[in-house]
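Coordinate-derived values only; no laboratory data. Keep in mind that this is a model prediction, so the values were computed, not measured.
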Structure 1
Amino acid sequence: MRVPTDLSSYVRVLRMASTPSWEEFSQVAKIAGAGILLIGMLGFVIFLAMSLLPS
């Protein structure tokens, strides 16, 4: 691991980064929330299928 090279790469990325606007943040939050709900519903459907089917 080359510390000076890695450190300069990290500093360059931090300088390029910026705070997202409110519109960007709300869009990302909506997409992430939809993904969480989708995975949760899929898990619930699998749970119902496994509990309703005979063992």
Structure 2
Amino acid sequence: MSLGPYTTFIVTSYLAVLMVVVLLIAWIAIDYRRQKRRLSDLEAKGLVRRSGRK
């Protein structure tokens, strides 16, 4: 497959987009774990969500 004279630009662009997507996925995963830990800490202190009240 020949991409012509723009091969470097196309490949670089795809790699840049791939890197951004991977970084966003990692950021979301890290934030998810952080939020779960904070929620567990609050529940351990006795605070509950409004939907969890009886």
helix-only ellipticity at 222 nm (-39500 (n - 2.57) for each DSSP H run of 4 or more, over all residues; to 500) gets -26000 when computed on, of labels 1, 2, structure 2
For Rg/Rh (Cα atoms, Kirkwood Rh), structure among 1, 2 ranking highest is 2
